[in-house]
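Read-outs: derived from the displayed coordinates by stated rules, not from any lab. What you are looking at is a predicted structure, and each value in this text was computed from that prediction instead of being measured. Cβ atoms are built from the backbone, for glycine too; each structure is taken alone.
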Structure P
Amino acid sequence: MRVTEFEADIDKVGFQGDGLTADGRVVPLALPGERVRAATTRDKDGKERVEVLEVLRQSPERVTPPCRHFSTCGGCALQHWDMDAYGAWKREVVEVQLKRAGIETDVAPILTTPPASRRRVGLHARKVSAKKDAAVEIGYKMRRSWSLVPIVECPIADPAIVRALPQLKEMARGLFEHPKSAPILHVTASQTGLDIDISGVERLKSGGLSADACMQIAMIAGEADFARVTMGDDILYEVRKPRVTFGRAQVALPPGSFLQASAKSEADMVRLVVEAVRGARSVADLFCGAGTFTFPLAEVASVKAADGAAGAVGALKSAIATAPGLKAIVPEVRDLFRRPLLAPEMKGLDAVVFDPPRAGAEAQATEIAQSGVSRVVGVSCNPTTFIRDAKILTAAGFSLDRVTPIDQFLWSSHVELVAIFSR
């Protein structure tokens, strides 16, 4: 390994949250206007890694990171940046990507979730050695590494998750019966308690965890008063259903179900979506999940809701009974990638809302473009695939009236958005 030191002036922050020099060199954890002394190392494959050794000229926008794990933990990239400058940068990221794609529109001020509001996290578990009785640590992946950073605090996470870290660590001890297991504890803070869904556990020849391991996990979950612990289709412990509120409805989350990471960002997105379709009598909610938008939309219009996740749609159906007085909701299990809602099926709809995963909704956007719908709201967690889908709609005569950036993943480079189209 060869180490080369250099000094560099930082020109801007790139889309991935790294400082960039004027000639395009990537310098992690550096801010615009700073001069840094850094070191470059190259691995055996020639891949370059840059680490800041010293900040020689500090930006006035640099602040003290609130977390002791910052700079080693890979969860946050921008805790050291003043919030106003950080928010302006995320909004600019959206503006620049739209302009590069030739899309002109109004980009509203960014809506940011506060600290201690992340209700869904993925905690990795690792043994500290190969010994059978070795201690176990839980945490996040190290920055640019597969190694683990054991955490004792997390300023982005819901306090209920942070308080449960010792119990979650103890629970993880029972997940290493197979030597190749690399468990991840997907923890969701629901309104009725923590819901833990475990992945990454290699199954024994007997088919799963031993009876002793299952018993130990259930005992720890009971003592910690967790709502539920699942592993794939197996419920290891459940004392009550994890529930959340969507609009008026009380929804029981199925194991492993998708949920927006922040209740604050969810509320911001719901408000924007409902305002955009107000006045419509009939709306389609595509990629509806368990009803994040469906139930609020049903306050103002009848809703045709579709998603490929049968468990989520089943939870939506069951929750309808908890919210009397809504307009009609017609749920359907449907793979919208392979079998999108067709243009003729949209006859009579006044508006369409679509909220796809990161892959976007190319096939569905194509059908919307061929329909007679005049109002569309797109919710996206990936500006790149959003731009592809937006171009399909604008080529069909839609105008992109407004985009609102959503900073749901605080202090990361990730940015989401709500977009309103009309024709």
Structure Q
Amino acid sequence: MVHDRRQVVKQIGSIAAVGTLAGCVNVSSGGDQTPTGSSDDAGDSSTPTDTGAKASLWHARSEGPQETLKSNVATYEESSPNTVALSKISDLEKKTTATIPAGNGPHTFDWAHDWVGRYSENGFLSDQSGSLDITPSEEYTGTAVDAVKYKGGLYGLPYAAETVGLVYNTDLVDGAPKTLDEMEQVMKDHHDPANGKYGLSYPMNPYFCSAWVHALGGFYYDEENDELGLTNDSTVEAFELIRDRLYKYSPDSVKYNAQAAAFADGNAPFAINGPWFVGTVKGNVPVGVDGFPTVGGDAPAPFTGVKMLYFTTRMGSDPEAATAARDFAQWYTTNTSVLKGLANDHGYVPVHTSLTGSDDLPATVKGYSKAVQQGTPTPTAPKMADVWDPVKSAIQSIMTGNKDVKPALETATEQITSAWE
């Protein structure tokens, strides 16, 4: 698994999308483009009935979440005259950018919110804020609503969130520390690299580091003011903190697998990682999850991703299907039974107001829910796409000692500015 933010988002939980779409495109009786010639892309389309309207929904979910989505659609169709035609797409980004401009593709698709800005600017999405039967601010957390909006338009509905949080081995520590000072003392007590023991498992990339940057008042890119903040004093201070008080207790590698293994093998009390990680280590070590400890009284704010059902411009040319797509999206994102099932079965963090922090959620999901509440949505402005890789390179140069913090961040700033020009 590759782990800069742009790649993390494509792999977290239900959003694994790799490979090249094989085969050709076949026009169905309802006018939807559904791919054929690939078992990966054609195996879960619903069959329309003679009544109601049919909406097409594309997704890129892995096997478990895909089966859950099929079951959810079947439940919806039992009490609705509408049908939802599902298609799994191997490369969702490639396929949506090719078909939507041609007036084809899905009415709605399932993905994280990080495409909202670019897809809106490219004319791929439909603002449905004036056509809903619900009031989003009453149904979803404010963070989730903000994530699915762009320049005043509402381009989908949110159903879950994801972020990194503090994972701890309950055999090694009694609970999550409340402050970084407390955490650092535990890390010191367990750190013995000569014997393969470490204080912390911590992959080094912009997404995983964002919590501390925001805690100290720094930022990578402010989309509201169109401003880079990599070289401001607060951002520099944050990366010095990460290097000197966190990474120093980790394995001597910036790579994800080396870091993950330290915790998964029971050789570290703490890890900073996401819900996808917990699922891979539960059989090896007993885990607890919590939000981030404060630093100097300030709360870290990790970048969060929001899973959503997007509304495409195809809805504008097909009013009946648009009604069906909206109806399903509203049902799916507000049905607490569906949302609890996603939390229990796949570790999804609900963003529905009635479930946020609920005692009905699994303990690990409640922990990640705390981190989500601390967090801030990942910027969706198209310019953000050019920020990730230079910042990742800067972080890795800093942690390996190849460059000091300020020069590394100055280089990243130059690279990003050049890409924008």
For this session: Consider the structures P, Q: one of them gives 23 for relative contact order in percent (Cα under 8 Å, 6 or more apart) as calculated from the coordinates. Say which.
Result: Q
Problem set entry | Read-out P(r) over Cα pairs in 10 Å bins from 0, in percent, computed value 4, 19, 26, 25, 18, 7, 0, structure in P, Q | P
For this session: Assuming -11500 is helix-only ellipticity at 222 nm (-39500 (n - 2.57) for each DSSP H run of 4 or more, over all residues; to 500) as calculated from a single structure, say which of P, Q it is.
Result: Q
Seminar exercise, completed: The value 18.1 for mean count of other Cβ atoms within 10 Å over residues 248-255, derived from one of P, Q, belongs to structure Q
Problem set entry | Ranking P, Q by distance in nm of label points 7 Å out along Cα→Cβ at positions 176 and 376, the structure that comes out highest | P
Problem set entry | Among P, Q, which structure scores highest (criterion: FRET efficiency 1/(1 + (r/R0)^6) of positions 192 and 232 (r between Cβ atoms, R0 = 25 Å, to 0.05)) | P
For this session: Name the one structure among P, Q that Rg and Dmax of the Cα atoms in Å, for residues 160-239 alone of 15.6, 49 was derived from.
Result: Q
